[in-house]
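Rule-based calculations on the coordinates, nothing more; no lab input. Because the structure is predicted, anything quoted here is derived from the model rather than measured. Cβ atoms are built from the backbone, for glycine too; each structure is taken alone.
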Structure 1
Amino acid sequence: MTYREDIAKIRDELFAQIASQDDPGAVLRSDRLKGLFLSIKDQPSQDRASYGQLVNELKIELEEAILDRKNHTERRDPIDLTSPFDVNAPLPDLLGVEVGSQHPISQEILYMSDILQRMGFRVYDSREIDDQYHMFDTLNFPKGHPARDDYDTFQVSEQDESGMNFVAPAHTSTMQNRILTELRPLLEKDQPIAATSIDRVFRNEDVDARHEHTFYQHEGIYVSKGIHAGMLVATLQTFLEGYFEKTIEVRINPFYFPFTEPSFEFNMSCPFCEKSGCNVCSQSGWIELLGCGMIHPNVLKMAEIDPEIYTGFAWGGGVDRMIMMKHGIEDVRHFHSGKLNFLRQF
């Protein structure tokens, strides 16, 4: 079977799902479609461009079909089955129903996921309750680290098998050991581990215009042979230029995280003033955006990956903050306020 026939077969399957599923939009997150994007890089060089074009055209077709299905569903007149009128009575006047829109955070998470998928990263959901083993132990947090205290990390009363309280993850790095362990067989096939997790996280923060106790984070990891910090910088620059749709400059400053060594703060040139200084960048021309670094050898060992053979990098940053920068939003609390005059802008 040629790759054109293979894509055509998957197209028929996905269109059938759109017609039958209650949530037709789930097709865009299906493993079948993700698999097509991930396999672009595996095609022979002479076929890669045409293969990628077919896959992108398929995605556009699917998006149009999903929109048509939703519009068709929304045009159906609602019926109140409890209404007290008989078959001969005229239909009552029905109030118009306002069609809602997708939340800006949901929109941008899908957009970020699409960029990273096209860069070869698998996309994972994180967890909203997890154990302390994945939250701290697998990430090289030493015993007694302040982050383990309940004044810093939210904990619930239920306990795991070791007698430790479950926690509300403060970062999507809680997925790192699971991803490394699941995808470890790829390394034996000389294929890299490339994955991202984007989800909600929780921190004991004083809420203000720039800080929330509940927000979203995007995490990325890449492991293979011969990986170095230059690759980390290039990957993040490519991702950020795709997200902000602008050419940017980047720089890194030394920092400390338990799970990376060396660790960096990642700064990008302000995409709004082009380093001339504005309110967004506090007149500095630079924006501190996220934390990153080379994955600590102890973290690799916890996933049974030999750090003498393999190296990798990881990053983590706030989704809400990137959305605020992109759209000029001045207060992070707007996202969860339920204010319709704010949400209608998206």
Structure 2
Amino acid sequence: MRITFILPGFIKIPIGGVKIAHEYANRLSDREHVVTLIYPLELGTNYFFLSLKKLFRNTYDKLTKVNNELYYNPNPSVNVLVVRKVISKYIPEGDAIIAVGWQTAEGVNKLPEIHGKKFYLLQSFETYFRNRKKILKTYHLPMQKIVISQWIIDELKTLGESGYGPLGNAINPDEFFVTDSQKKRPYHIMMLYHHHKIKGAKDGLAVLKSAKRANPNIKTVLIAPRKPIHKIPDWIKVVIRPSVEELRNLYNSSNIFLHTSHWEGWPLPVMEAMACGCAVVATGNRGVKEYLVHQKNSLISDIGDVKSLTDQVLLLLNNSELKQNLSVRGQALVKNYSWDNIMMKLENILQE
């Protein structure tokens, strides 16, 4: 098959949904499909607003030394095109074309049939953005929806829509695995930082500060796609845009992975951390609940409950046996999610 993915813009920072689209592309190419990834420079119709936003982002990236290049590099067998916008003259003919994210859905829907059967990949229910009505409208577009999580399928049903799935998610076992035992790890806590309110960075920082007051010896590392906009205490190490190798080493240097996001489709960093042996303390967002179970493979608190999250972190720091048990169970859990199974499902959907 000739399969085209339309990505939500020129991607310079790590984004889970884009990483998954690249995994699909690489693995479909390995299965002898002709795969093309399209990065449009312009999305939407409000060109003036988008130009201002792009100028601000590029200026901020330059000041904070974010490289002006694509963050993800697909396999050489995958075609990559950076185009001005999603219009027919820039898009190759094909058998299937997949909109990745709501930003690309309308553009893909307007394309002529020569570009293939139209699909819409839903990796979250993205109504947390300001233009909620516009996003909801895309869920009614006449494209086949491919969905990663059951909770997103349930939300589609409330709109009178349906989707193929759930596909589930997986991590690449060649990228994330245990290299160091729990006993030798220098960092007590690791957390992913993102400035968007739904990611719960404010909650996470509050948990870290509370835990530090209770145990002054705590060492913490924060990973972030861009320089944080919140003030970060000097005792927290911040690593921006780590490579896969650096990220694996950071996971393997940490005992606990703290996840405080309010809204996720199916969070990848939690799975990556578990594959590297971290015990997980998480907020019970709907994406997390697709695969985590409280006290079985993780410790889960209500969204925004800083006190409970802090108590869970301190419990693990003071209970090596529980921490080790959760680490072992987390590693076992991640192995249940196979890329081979996901790709079989995806191929069947695209070829139907």
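Which one of 1, 2 has log10 I(q)/I(0) by the Debye sum over Cα atoms at q = 0.08, 0.12 Å⁻¹, for residues 171-314 alone, as calculated from the coordinates, equal to -0.18, -0.42?
2
Distance in nm of label points 7 Å out along Cα→Cβ at positions 11 and 251 was computed and gave 1.7; which structure, 1, 2, did it come from?
The correct label is 2.
When you work out percent of Cα pairs over 19 Å apart, for residues 267-330 alone for each of the structures 1, 2, which one comes out largest?
Going through 1, 2 one by one, percent of Cα pairs over 19 Å apart, for residues 267-330 alone peaks for structure 1.
When log10 I(q)/I(0) by the Debye sum over Cα atoms at q = 0.11, 0.13, 0.15 Å⁻¹ is calculated, the result is -0.76, -1.05, -1.36; to which of the structures 1, 2 does this value belong?
On the way: 1: -0.88, -1.17, -1.43; 2: -0.76, -1.05, -1.36.
Answer by label: 2.
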